[in-house]
Structure 1
Amino acid sequence: MTTPQHKIGSGFGATSTAEEVLRGVDLGGKLAVVTGGYSGLGLETTRALARAGARVVVPARRRAAAEEAVAGIEGPAGKVEVGELDLGDLDSVRAFAEGFLASGRGIDLMINNAAIMACPETRVGPGWEAQFATNHLGHYALVNRLWPAIEPGGARVVSVSSAGHRRSPIRWDDVRFERGYDKWQAYGQAKTANALFAVHLDALGKDAGVRAFSLHPGGILTPLQRHLPKEEMVGFGWIDEGGNPLNPSFKSPEQGAATQVWAAGSPRLAGAGGVYCEDCDIAGPADEDDFKGGVRTYAADPEQAARLWRLSAELTGVDAFATAG
């Protein structure tokens, strides 16, 4: 079977920064929505997009913290706008989307950046596992509710997945982890879902000019690790006992944000979509026997992507394409 997962030689790599990949790219007149765009990679993404001329809207669960974090960011389009959004609460998702749609603005760049990782077993909504609910279902519902603003302008929708997708495919027989919880498998399933979401959204949206991408940003120490005990990160070889980074392959936040802004803004991806990216390029297929790079077959499978879309529509009650046939 042929695959669109092959490198295109972008000219950038693992050490490129968000500012470097957008150098010379004019995003003037564009509006970008960056979930979680006030912390870690999201904050660097917000900075880079604003510098390139985009108007940036940051939906945030902690609105006051977000406003403080982005207060000093101002690009040619002005200051960053902050909204209120809790991805684990579908009522909050609906309220944000309705408020945005009422403004009459279109969305050119939608970056699904917010996430939680390896948290203790937590249930949200009607008993959903929190990582799947927040990382995937919340973004699924948000994009579908914002579709009237996304579709007309032929936007790019970028979902931040992870190499962690290799920890688990979608557990079709136990998506909610009701038969034993493992925080890393749950994270892996959620990140596989991010990749599959991009595959099917691209298939649904490409005739309207909307293209979707997913990506692995790289290993980066950010607030995403808030749920991990220091001893666990020491055991992984990520940090020493003093909390200092040890892994030489880890990226800075500026480097970690590069792939998502490349996917959002690079002219090299014109006409492409539905692919998983890493190190500012389209990734190749993963070797099923190692954990070094690329995308697993199950995270790029159109049939599994369509199945996940149907499940997500059933769980959230939202599907912008339900009447499209």
Structure 2
Amino acid sequence: MTERLMLLDTASLYFRAFFGVPDKVKAPDGSSVNATRGLLDIIAKLVTLYQPSQIIACWDDDWRPQWRVDLIPSYKAHRVVEEITASPDVEEVPDALQQQIPLIRAALGVLGIPIIGVAEHEADDVIGTLATHAALPVDIVTGDRDLFQLVDDSRDVRVIYTARGMSNLEIITDETVVAKYGVLPSQYADFATMRGDASDGLPGVKGIGEKTAATLLRAHGDLAGIRAAAAEGLLSATAATRFSEASDYLDVAPTVVEVATDLDIAAPGTALGDLTTADRDAAEALAEQWNLGTSMSRALTALASED
């Protein structure tokens, strides 16, 4: 069996669990545990389906880093001020979910799944660094298209895409990205920069949609090549004007859109299935204390199968 490293975009998954699992089963003290139970079920399913040899829970130590906001003030700004809606894409944390974060971290801890975050960086940046420097093939589990930029068939780095739900997981490879968008994964960050993304507060280049962005990238390779072509009069007058008007945005947007790949992270070497009897007792005790029931049992069973 090929060893694989699985990197969890943890917030993406626990938001999905929170909004997808009915808040009917409570802890003995009446606290909500739906996000925790849902995340445990997600982990059990992922381990069963993809059989990773290692899992790391990548964490948003800062989901909206100031250095990104300094470059593009609109970056994720609407997620701060908008009222919470029932969507896994919302970053502002409802109280019933916020109260579960310590329990989620505790549940990951008793399962032996390391949690890694880096100050002033998003989980995407942790994932980018670990995926880039991993010695093993990598599965990135996320509902965030931005991480498509890390897909690399030559290194066996793929995305397990959750946007359509856990019953409709999609494996994203080089071929998938090309089929969906007409660009290579290595071009995806430039593609996203030009296209823009309302959910992230990125305006993009006015008048440049996905098809035009893909066409320009196929012709000129990357954003720098496109901007050079515009300056040299090799684009249509309309396109050249659009890129000229967006020059301030284009000067900084790539730094915001590209995930970091060079953070100072020492990846743990813990393999799945290394839980001791004491570890299992701690997991079962946590499950009993918080009424995590069969969700913890399923996670333990899935992890035990990796022994």
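Each value in this text was obtained by applying a stated rule to the coordinates, not by laboratory testing. Small disclaimer: the values here were computed from a predicted structure and weren't measured. Cβ atoms are built from the backbone, for glycine too; each structure is taken alone.
Which one of 1, 2 has Rg/Rh (Cα atoms, Kirkwood Rh), as calculated from the coordinates, equal to 0.93?
Structure of origin is 1.
Figure out for me which of the structures 1, 2 the number -14000 belongs to, where helix-only ellipticity at 222 nm (-39500 (n - 2.57) for each DSSP H run of 4 or more, over all residues; to 500) was derived from the coordinates.
Label of the source structure: 2.
On distance in nm of label points 7 Å out along Cα→Cβ at positions 40 and 272, which of the structures labelled 1, 2 is highest?
1
In terms of mean count of other Cβ atoms within 10 Å over residues 144-151, which of structures 1, 2 is highest?
2
Could you tell me which structure in 1, 2 was used to calculate Rg/Rh (Cα atoms, Kirkwood Rh), for residues 128-191 alone as 0.94?
The structure behind it is 2.
Please state which of the structures 1, 2 yields 25, 20, 17 when semi-axes √(5λ) of the Cα gyration tensor in Å, for residues 64-183 alone is computed from it.
2
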